[in-house]
Structure I
Amino acid sequence: MKQMLISAIGCLLSASVLLISSVPASALSEEALRTKYDETAAHLQELEPQVGSMGGEWMVLGLARGGLLSDEAKDAYLKAAEAYVSSVGSDKLHARRSTENSRVILALSSVGKSAEDVAGYDLLAPLTDKSYVSRQGINGVIWALLALDCCDYPVDGDTREQLIDMILDKQCADGGWTLDGDVSDPDMTGMAIQALAPYRFYDADIRAAIDRGLERLSVQRQSGDWSPESCAQVIVALSTLGIDAQDARFCKEKDTLLDSLAAFSVPNGFEHTEGMGYHQMSTEQAFYAMTAYLRLQSGKTPLYDMRDIACCSVPDVDGDGRTTINDATRMQRFLAEFDEHLTAPQQKSADCDRDGRLSIHDVTALQRILAR
C-alpha cells in the first residue's frame, strides 16, 4: 500500500503554478491521495476530541477545515474546551506557553466559535502582550499572529505590526527561521511563512522575507531527509501562498513533498520514523497538511484563513477594536493619497475582497457592512 501510494501521489493533480507547466493528473493519482486522506479522516473521526496537542485541537482543525467534523464531535470539543478554560480560570491557559491559547483559538474558530468569550474568558487578550507571547521565542510569536489573523479578530493598537516585526527580526542570515541558534530549520521556516503570508501583498519587505525563506527551504530540501512534520509544515506554507506542493523547487530528485510525506504512511495515518508505526502527532500534522493542499486544489481559502466561517470579524482598519465610519474614512484618505499611512495589517484588514490591493470597491463593501 505504501509503495503504491508513493508512486501514485508523485504525479498528483497539477504542477507548480509558478515554475513548471501544468500537467493533467491521472485519476489513479487523485484517487490515491483521496484514499489516504479518507482513511486517515475515518480513523481520526473515531476519536473523541479533547483539549491537548494530540487528539485535540490539531485533529479538530484538520477535520473541520476539511468539512469532515461531525456535529457530535464539534459539540464534544466545545464542551471540553469550555470545561478546560473554566478549570484554568484565566484568560491565559498556561503561565508561559502562549501557544496553548493560540492552538485553542484556532480550533474554536474552525468550528465557528469566537474565542473572544469562552466560559467568560477572552482567549485573545493575552496574545496582545508582547512579553507573554515571546516567552516561547519565535514559536509563540508566530502562532499568536496566526491565531489573531484566522478570523481577523479585532485587537487594539499595533499588536499585529509588532508581531510581524518580531518575526522579521528573527529571520536567520541563511533566509529561514529557527527556534534556537542561527541555522534555520524547515519546520519553523514553514510556520513563519504561514504567518507572514497574508501580508505579502501589502509590504515589499514581507514579500522579500518570504522569498528568502522559500529559497532556503529549496536548498534544505535538496540537502537532507525531512520528517513528516517538516513536510507537513512546508506543504501548509506553500498552500497558503497558492503554490502547489509539487513545485520543482521543493522536489528532491524525483520526489515531491507529497511523495516524501507519503513515505511515512501506515494504516490509519502516519508514522514519525519509518518502521516505528503509527504516531498521533505525525498523523494529525500530515492530515491537516493534506487538508491545506486539497483546499488549494479546490479553490478554497487557506487552512488558517477562516473568512468562510461565520465567527469571523468585519474589517477594523484603524485598530481600535471596532468597525466604524472612521475605518471607511481612513481607507478613502489612503486611496486619495492624503498622506494617510496604512500599515500592512491595516491594509490587509481594509482589503475586503482580498484581491491583494485596496480600491474603491473595498470602501463600498465596508460601507455596506456598516449599513447592515
Structure II
Amino acid sequence: MMMWQLYATNTEMYNFYYFLFWACVFWIGMTIFGVPYVAMGYEMSTDFHERTRIMAVAQWIGQWAWVIAPWFWIILYDPDWYESATEGARTLSLWVGGGCMIMALVPAIFCTHTTPASAVQHERDDKSLKETMLDFGRGILVTLRNKPFQKICIATFFIFNAFQVVAAFSWFIVVYYMNEGDPTAAGVWPTLFGSVGALFTTFMVIPIVNHFAQKYGKKTTFLYSQAVSLLGYVLFWWGFSPENPWMMFIPLPLFAFGIGGLFTIMMSMTADVCDLDELETNQRREGTFGAIYWWMVKFGGAFAGAASGLILSVIGFDQSVALQSEETMTLLRLSYIIIPCTGTLIAIFAMRNYDLDEEKSHEIRTQLEAR
C-alpha cells in the first residue's frame, strides 16, 4: 500500500528511492509469506491425486486476481472515478492492499497440519546461529541433488520466465501494431486480452489439466498441455490483426494451457518429490523445497524484467513515438512467439525422462508408512 503513495511534487530521485525501499519491503514480506504458504500446500495430503486437486483449487482461486486486475486500468483512467491515474493508484492501492492483507491471514490462522509420524527429526533447540545456517546449507545441497526436483525447476524456469519476458509485449502489440500507437483507440482490448485469457485458464484449463492428470498421469498431462500452448503461441502471428481485433481471442484457449497447466502440475509433482526426499533422508523438507522453487521463480522474474527491456531496446522500440517501424513491429511479434516457444521446448525436453509416476509414488508412500 505504501509503495504507491507517490507524488509528482517530489523529486524524481526521491520517488525512485522511496519506491525502491517499499518494493524491497514488499518482496521480503512476500517471501516470508510465500515460502511457508507453498510448504503448507505440499503438506496437506499424502495422496498422489488429491495433491493435484488441491493445487488445482489453489491455482483456480489465484487466477481470479488476473481476471480482475486488468480492469483496474479502466478504473484508473476513468475521470468519473479519479481525477488522475496517479490519484487512482494511491487510493486503489489502499483498498486492494488492505483486502489482500486480510485474506493473506486466512491460511496462517485456519490451516493446520500434522507432520507425518515417519518423518523423524533430530533437532536440538539450543543450536547456535552458525550451526543452524550450516544445517540449512546442507539441506539446500541435498535438495538440489534430487533429480526429479531438478527437472521440475528447469521446466518451471524456462516456461514461466520465457512467458514473463514477453508478457508486457501483448499491450505494445495491441496498442502500437493494431491501433497505430493510440491507447485511446485501443480501448478495452488490452484489458480484455488479459482478463479473457485468465477466464479461459480458470474455467477451462485448470479443470481439464486436473482431470487428465488423474486419468493419464502428471507427466503426460504436462507434456501435452505444453504442446497445446505451443500451438497457441504460433497462432498469435495471425491472431493480432489490426483489421479484426477479435481474432486475438482465438489462440487464447490454447495459449492458456502453458501457465495454467504449469503450476497445477509442478506444485503437485513437488509434493511427490518431498516424499522421495523423506525416504532418502528421513526428514521432511517442504519448506526448503518451497524456498528453492520460489527463489528460482523470483530470480527468473528479475532476469525476465531485464530481458524485456533489452529486447525492446535491441529491436528499436521507442515508446515516445506513436508509429513504430514495420521492422520493429515484426520483430516484436516474432519475439512474442519465439521466446516462449523456445522456453517451452526446453522444458518439454527436460521433463521427457521424469520418472516419479503414480506407481513409484505409491511404492514410496508404502515404504514410508511401513517405516
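Where a number appears in this text, it was derived from the coordinates with a stated rule and is not lab data. Remember, it's a predicted structure, so these values are computed and weren't measured experimentally. Cβ atoms are built from the backbone, for glycine too; each structure is taken alone.
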-24500 is what came out when helix-only ellipticity at 222 nm (-39500 (n - 2.57) for each DSSP H run of 4 or more, over all residues; to 500) was calculated for one structure; which of I, II is it? II
With distance in nm of label points 7 Å out along Cα→Cβ at positions 105 and 129 derived from the coordinates and found to be 3.1, which of I, II does the value describe? II
For distance in nm of label points 7 Å out along Cα→Cβ at positions 161 and 241, which of the structures I, II scores highest? II
Identity of the structure behind 21.2 (criterion: Kirkwood radius over Cα pairs in Å, calculated), options I, II: I
Output 18 (relative contact order in percent (Cα under 8 Å, 6 or more apart), calculated) maps, among I, II, to structure I
Origin of the value 0.90, where FRET efficiency 1/(1 + (r/R0)^6) of positions 137 and 201 (r between Cβ atoms, R0 = 41 Å, to 0.05) was derived from one of I, II: I
